[in-house]
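Pasting the structures in now, so scroll down.
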Structure I
Amino acid sequence: MKISRDWATPLTIGAFALMGVTGILMFFHLDIGLNKLAHEWLGWAMVAGVALHCVVNWPAFKRHLTANRMGQAVIGVSLVVLAATFVIQPPAKEGGGSPPVRAMQAVLGGTLAQVAPLTGRSVDALQADLKAAGFAISDASQPLKTLTGNDRERTGRLIGVLFRAGNAAAKQP
């Protein structure tokens with residue numbers, strides 16, 4: 001199949017529209033349904049569309065790389081910004097970070113007795129639910145973060161067990 005502007009450019013435009021809208025929705029935390037999933041997976045259509053668009057427009061693209069100072073500057077700045085996104089940030093200091101991060105730190109730093117009232121369940125019920133989910137808690141006075149270490153997936157599962165849908169706290173206004 002011949003690479004043609006007739007479909008490479010519309011693919012690029014359509015993928016850009018999809019990426020732009022879903023990206024803006026995610027930025028403002030307004031994404032619902034499949035927005036995030038579409039943004040992540042259909043981003044590949046954007047990559048393919050741009051690559052194909054570059055292939056069919058290679059002479060103009062090459063001109064931007066070699067002869068156009070403004071084009072070179074824009075591409076250079078973009079590459080520097082891309083490189084900067086790979087810089088690893090130091091972990092947030094205790095008590096630092098956004099309000100949701102601080103709330104998670106507070107919950108994970110608490111014990112079953114401290115967190116149980118927030119969940120609308122008794123310490124015993126909470127301990128049983130955690131055990132059923134694979135979180136064996138030997139001492140009810142240990143901080144909950146000892147159950148997960150630094151494993152984000154386990155932390156997410158733990159929070160899901162603590163604040164599962166359908167508990168008494170979730171039903172309160």
Structure II
Amino acid sequence: MKVFKEEQRFTQTWLIALLGISIVIPIILITKEYLEKNSSMTTNEFLLTLGGIIVSLSFIFFFKLTTKIDETGIHYQFFPFHFSLRLIKWSEIDKAYVRTYDPISEYGGWGLKGGSLWNKKNGTAINVSGDIGIQLELKNGKRILIGTQKENEAKRVLENYKNKLL
């Protein structure tokens with residue numbers, strides 16, 4: 001049987017540029033404060049503050065969306081929110097298909113979105129970029145959309161497993 005695997009990270013150029021620009025002003029302000037003659041900031045405080053800014057802005061690069069489709073079902077993990085793959089068995093799925101969606105208007109952007117805060121009827125979206133996703137409609141009424149950059153491959157594998165949806 002066919003297996004679909006995909007890993008995605010937040011590596012968009014616009015995001016890296018935005019983070020780069022947003023880090024400049026705090027670093028300039030902290031450095032200016034530290035270098036003033038009457039500054040009460042110690043070297044340790046300065047270094048810890050700079051380190052905190054850099055770590056907090058680079059945290060987004062630890063996020064990783066992993067998707068796997070095989071004979072047991074659809075597995076997904078959005079690290080660091082999920083520490084292991086979560087499985088949705090074929091027997092739990094009513095419909096599974098690839099579709100185009102609007103990340104901002106339907107789910108409020110990219111990441112782990114949806115649910116109680118944004119447009120509940122659309123369900124949950126787990127995505128890192130783009131506007132193509134694997135839409136799952138579960139038998140319990142829940143909806144989950146998992147973003148993909150491999151549209152054609154995902155379609156082929158879902159078509160291969162359509163007999164599992166009973």
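Couple of notes before you dig in:
- If you line up I, II by relative contact order in percent (Cα under 8 Å, 6 or more apart), the top spot, with the largest value, goes to II.
- For 18.8 (mean count of other Cβ atoms within 10 Å over residues 65-72, calculated) the corresponding structure among I, II: II
- Computing FRET efficiency 1/(1 + (r/R0)^6) of positions 9 and 41 (r between Cβ atoms, R0 = 41 Å, to 0.05) across structures I, II gives 0.75 for structure II.
- When mean count of other Cβ atoms within 10 Å over residues 17-24 is calculated for each of structures I, II, structure I gives the greatest result.
- Taking distance in nm of label points 7 Å out along Cα→Cβ at positions 33 and 49 as the measure, the highest value among I, II is held by I.
- Which of I, II yields 1, 8, 15, 17, 16, 11, 8, 7, 6, 5, 3, 2, 1, 1, 0 [P(r) over Cα pairs in 5 Å bins from 0, in percent, calculated]: II
- Structures I, II were shown, and helix-only ellipticity at 222 nm (-39500 (n - 2.57) for each DSSP H run of 4 or more, over all residues; to 500) at -20500 was computed from I.
- Identity of the structure behind 78 (criterion: volume of the Cα convex hull per residue in Å³, for residues 89-128 alone, calculated), options I, II: I
The numbers here are math on the coordinates, done by the rules we state, and not lab data. Everything numeric here is computed off the predicted structure, so don't read it as measured data. Cβ atoms are built from the backbone, for glycine too; each structure is taken alone.
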